[in-house]
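Asks: Structures for review follow.
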Structure P
Amino acid sequence: MPQAYLDAVRQPGQTVNNLFAFLGIVVDTIEPDRAVLRLPFKPELTQGAGMVAGGVLGTLLDETMAHAVLGGNRPGERTTTVDLSVSFLRTVKPGSDLNCEARVVKRGGRVLFVEASASSDGREVARGTASFLLLT
């Protein structure tokens, strides 16, 4: 399942990840323990003050970290986020795309530790860390 999903989610116009399709997230890279996702700007992602909503950044960080984990999972391994911490470093200017890169820092017996960085216009805008539980 993971490899078939990973192959499908990389395709333009993919339909295997509804959240990616809804938000417009594009997969740039998924490899073992590393992922890079891109979120092209859409006005619908802004909050009342006109900036990209913090929840959107948190979602992008979480999804990028989850896909870094998936890229390194063995067949039959499933994971779920159990802890997520986000630091917002600066606002995202309206009209700016987001790029996010994540890497697995450590694969423990049942817990994986992951970190990610989101950037816009070449500047880091948010940083995240998460723990994922391995479900067998």
Structure Q
Amino acid sequence: MTTKETYTYVLENAMNLALATESLAGHTPNVRTVNFLYFPEESENTVYIATAKDDDKVKEIAANPHVSFTTTPLSVEDSSTVRVTGADTKMVNERRNELFVTMDKKYASFSVFDQKARDNMNVYAVTFNEAEVFGHGIHKISFD
């Protein structure tokens, strides 16, 4: 597979991201695993996440919208991942309902969130200019 094919394959098949924000205490990374969505036909360099509005993650993103992430490995047999540093986040709550429908399809566990919990969530687009693709070696891919 080419670097771009590996990149697309990983983002289409990975189940989670390890998302790093900067803690409110300052200059300390705060990493947590989150569900995500990827729509390559819409934008090759954007993923979407959802989180509770009262979560520390939201406060950290509001204070510093620059985040980094890596996908979790696809399996024990396939450790391919995509790593991004310095991505920009933007709240896109106008897409919340549409993205929740897709989250329900990708993640069976997402259905535990009732309407009240969903109303208490923010949705973010995480956009980046470059990614490292770990598959057969380490390669970079850039986006204009």
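Here, each number is a calculation from the coordinates, and none is a lab measurement. Here the structure is a predicted model, which means the values were calculated and not measured. Cβ atoms are built from the backbone, for glycine too; each structure is taken alone.
Asks: For structures P, Q, calculate mean count of other Cβ atoms within 10 Å over residues 59-66 and state which one comes out highest.
Replies: Structure P gives the largest value of mean count of other Cβ atoms within 10 Å over residues 59-66 among P, Q.
Asks: Next question, about the same structure. For mean count of other Cβ atoms within 10 Å over residues 43-50, find whichever of P, Q sits highest and give me its label.
Replies: Q
Asks: Comparing mean projected area of the Cα convex hull in nm² across P, Q, which is largest?
Replies: Q
Asks: With FRET efficiency 1/(1 + (r/R0)^6) of positions 51 and 83 (r between Cβ atoms, R0 = 25 Å, to 0.05) computed per structure, which member of P, Q shows the largest figure?
Replies: When FRET efficiency 1/(1 + (r/R0)^6) of positions 51 and 83 (r between Cβ atoms, R0 = 25 Å, to 0.05) is calculated for P, Q, structure Q comes out on top.
Asks: Let me ask something additional. Assuming 28 is relative contact order in percent (Cα under 8 Å, 6 or more apart) as calculated from a single structure, say which of P, Q it is.
Replies: This figure was derived from Q.
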